[in-house]
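A.B. asks: Below are structures written as C-alpha cells.
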Structure P
Amino acid sequence: MPEIYVDQVMETLDGDGNNVIKKQYNDAVTLCESMGKKISGLSAVELGKLGTRRYQLAIVPGKIVIRQESWGFRMSGEVLNPGECRFELSHQGDLTVKIPGHVVVYDLKEDTLEQEEKGLPEAFGLPFRPVSEEFGEVAPPEVQGTHEEFMGQQVVKWEYPDGATAVIWAEGQPWGFHIGPSEHTFAAPGSLVLQKTQKKGNFHLRMTTHSFTVGAPVDFDTFAIPETAAELP
C-alpha cells in the first residue's frame with residue numbers, strides 16, 4: 001500500500017461563476033463605501049482563502065487522516081466601530097485521525113480533542129483489499145466515462161446527463177479504490193475523487209485538486225494536533 005496524499009479546494013459559485021461568499025464580501029464593502037464609511041478589509045492572503053473549503057486526506061498503512069476547514073467573514077459596524085466597517089476572516093474545521101479501533105477528532109477552532117474507541121470497520125474505513133471491476137459495468141448507461149490522465153495518474157472522467165462531472169483515480173484498484181462514479185464530494189477511502197462539478201439548487205459546486213501524490217512520504221506536519229488541545233470528557 002503506497003502512501004497517498006490529496007489536497008483539495010471546493011467553492012460554491014453563482015450562475016455567473018462568481019464565488020458566492022466572495023461576492024457577498026465585495027457587496028458589503030461596496031455598500032460601506034457608498035455610505036462613506038472607513039473600510040478595514042481583508043488582506044490579500046485572507047481574500048485567497050475566503051469562500052473556500054479546503055480538504056486534505058492522507059492514507060498510509062495503518063492510518064487515515066483527514067483535515068477539513070472553511071473560511072468565511074464577519075463584519076462589525078456602527079455599534080462597535082462608529083464610522084467604520086471592519087471585516088474579519090472567520091475559520092472553522094476539524095482534523096480526524098483514524099487508526100484500527102480508535103478515532104481522534106480535533107476541533108481547529110475550539111482547540112478541543114475528542115477520542116472514541118471503535119471497531120475496525122468503522123474506524124479504519126478501508127480494507128486495502130483489491131477490487132476487480134470492468135469499466136463498462138461500473139456506471140449506468142446514461143453516465144459516460146472516458147479514460148484520461150490527471151497529474152501523471154490514470155483517471156476516469158464521468159459525465160452525467162445534468163452536466164455534472166467527476167474525475168476518479170483509476171490506478172488504485174489493488175488497494176480497494178473503485179473507479180466508478182462516486183457520491184463523495186472529495187477524495188475518500190475507497191474512491192479518490194480528484195475533480196468534481198455539480199449543481200446544487202441555484203448554485204454550482206466546483207472541487208479541484210491542488211496536490212496529489214502516490215508513493216511519496218506524507219508530510220504529517222499539517223496534520224499535527226497541538227499539545228495545548230483540551231480533551232473533552
Structure Q
Amino acid sequence: MKAVIQGEIHVSSTDRCLLDSRLDQNADALFVEAREDRVGPDGWSVGYLSFLIGILILYWLQDVLSNGPGIKEKTNLPIHDEIDTPLPELYAELPQSWIVTLGIPTAIIFVAGLLIPSFPIPFINEPVIVGVIFTLSMRLLMLISAICLFSFGLIILEEKRIGTRDQHMASEIDRIARAKGYQTVVVSCGDEHIDRLPALLEERGWETEVHESAHNWAAKISP
C-alpha cells in the first residue's frame with residue numbers, strides 16, 4: 001500500500017492546489033487531518049475548558065482566513081476526515097507540568113485584561129468614547145490572545161515532544177485502508193506531521209511519498 005502525503009499550512013490556497021494535483025495519481029481515497037466533533041471529556045476542568053476554547057478560536061480563524069472551496073468540495077474520492085486524536089483524549093495525554101507552566105502566564109495575561117482600568121492611546125489626546133472603545137478592544141485582544149497562546153503552545157509541545165496525534169493518524173489510516181481495501185491513498189496534513197507520520201506508516205508496511213508545503217517555514221508551526 002502507498003500513501004502520498006501532502007503537507008500544508010491550513011489556510012494556503014497554494015497548498016490546496018498542490019493537494020488537488022496529488023488526487024490524479026490513481027488514488028483510492030483521501031485522508032484529511034481532522035477529528036470527530038466530540039469535545040466533552042469524562043471530567044471538565046478549567047484547564048481543559050481553556051484549551052478547548054482556544055482550539056475552537058484557532059479553528060474559526062483558519063476558516064476565516066481560508067480562501068475558496070476546500071478540497072473536500074472538489075473531489076469525488078471517498079474522504080476520511082476523523083483520523084486526528086479527539087480533543088479530550090489529546091488533552092489527557094498532556095503532562096500536568098506543561099499545563100501549569102503555560103497556564104500561569106495565561107492566567108496573568110487574562111486577569112490583566114480583565115482588571116487593567118484603561119489603555120490610553122499613546123501620544124493622542126482622544127475623546128472619551130474613543131478611549132473606552134480602545135480599552136474594550138485591548139481587553140478583548142488580551143483575553144483571546146491568552147487563551148489561544150495556551151492552546152497553541154500545548155499543541156506545539158505535544159507534536160514536538162510526544163506525537164500522540166501522529167500515532168493516532170497513522171493507526172486510523174492503516175486501519176481504514178485495510179478495511180476498505182485501498183491500495184493508494186492521499187493524506188492531507190499540517191506540514192509539521194511529515195516529520196513523523198511517514199515513518200509510522202512505513203513501520204506498518206506502507207510505501208510513502210512525501211511532499212512538503214509550499215510554505216514549509218510557516219507550516220512547521222501550524223497546529
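What follows draws every value from the coordinates through simple rules; no lab data is involved. Keep in mind it's a predicted model, so treat the numbers as computed, not measured. Cβ atoms are built from the backbone, for glycine too; each structure is taken alone.
A.B. asks: Assign the value 15.2, calculated as mean count of other Cβ atoms within 10 Å over residues 84-91, to the correct structure from P, Q. The partial results should precede the final answer.
C.D. replies: Details: P: 15.2; Q: 19.0.
Matching structure: P.
A.B. asks: Where is mean projected area of the Cα convex hull in nm², for residues 52-115 alone largest, in which of P, Q? Mind dumping the intermediate values first?
C.D. replies: Numbers: P: 5.3; Q: 6.5.
Top value of mean projected area of the Cα convex hull in nm², for residues 52-115 alone, among P, Q, belongs to structure Q.
A.B. asks: Suppose Kirkwood radius over Cα pairs in Å works out to 20.0; of P, Q, which structure was it derived from? Display every interim value, and only then the final one.
C.D. replies: Numbers: P: 20.0; Q: 19.3.
Here the read-out was taken from P.
A.B. asks: If mean count of other Cβ atoms within 10 Å over residues 4-11 is calculated from each of P, Q, which structure is the one that comes out at 23.0?
C.D. replies: Working: P: 20.2; Q: 23.0.
Considering all the candidates, the number was obtained from Q.
A.B. asks: Match the computed value -17500 of helix-only ellipticity at 222 nm (-39500 (n - 2.57) for each DSSP H run of 4 or more, over all residues; to 500) to one of the structures P, Q, and report its label. Can you show the working numbers first?
C.D. replies: Values: P: -3000; Q: -17500.
Corresponding structure: Q.
A.B. asks: Of the structures P, Q, report the one carrying the highest value of FRET efficiency 1/(1 + (r/R0)^6) of positions 20 and 164 (r between Cβ atoms, R0 = 25 Å, to 0.05). Working shown, then result.
C.D. replies: Details: P: 0.85; Q: 0.30.
Biggest value here belongs to P.
A.B. asks: Continuing with this model, one more query. If we compute distance in nm of label points 7 Å out along Cα→Cβ at positions 36 and 196 for structures P, Q, which one ends up with the highest value? Mind showing how you got there, number by number?
C.D. replies: Working: P: 5.0; Q: 2.2.
Answer by largest value of distance in nm of label points 7 Å out along Cα→Cβ at positions 36 and 196: P.
A.B. asks: Separate question: Using Cα extents along the principal axes in Å, for residues 76-179 alone as the calculated read-out, with 68, 41, 20 as its value, let me know the right label among P, Q. Each step should come with its number before you reach the end.
C.D. replies: On the way: P: 65, 40, 26; Q: 68, 41, 20.
Comparing all candidates, it corresponds to Q.
A.B. asks: One of P, Q was used to compute FRET efficiency 1/(1 + (r/R0)^6) of positions 92 and 156 (r between Cβ atoms, R0 = 35 Å, to 0.05), and the result was 1.00. Which label is that?
C.D. replies: Values: P: 0.60; Q: 1.00.
This value belongs to structure Q.
A.B. asks: Which of P, Q yields 22 for relative contact order in percent (Cα under 8 Å, 6 or more apart), as computed? The partial results should precede the final answer.
C.D. replies: Details: P: 22; Q: 43.
Here the read-out was taken from P.
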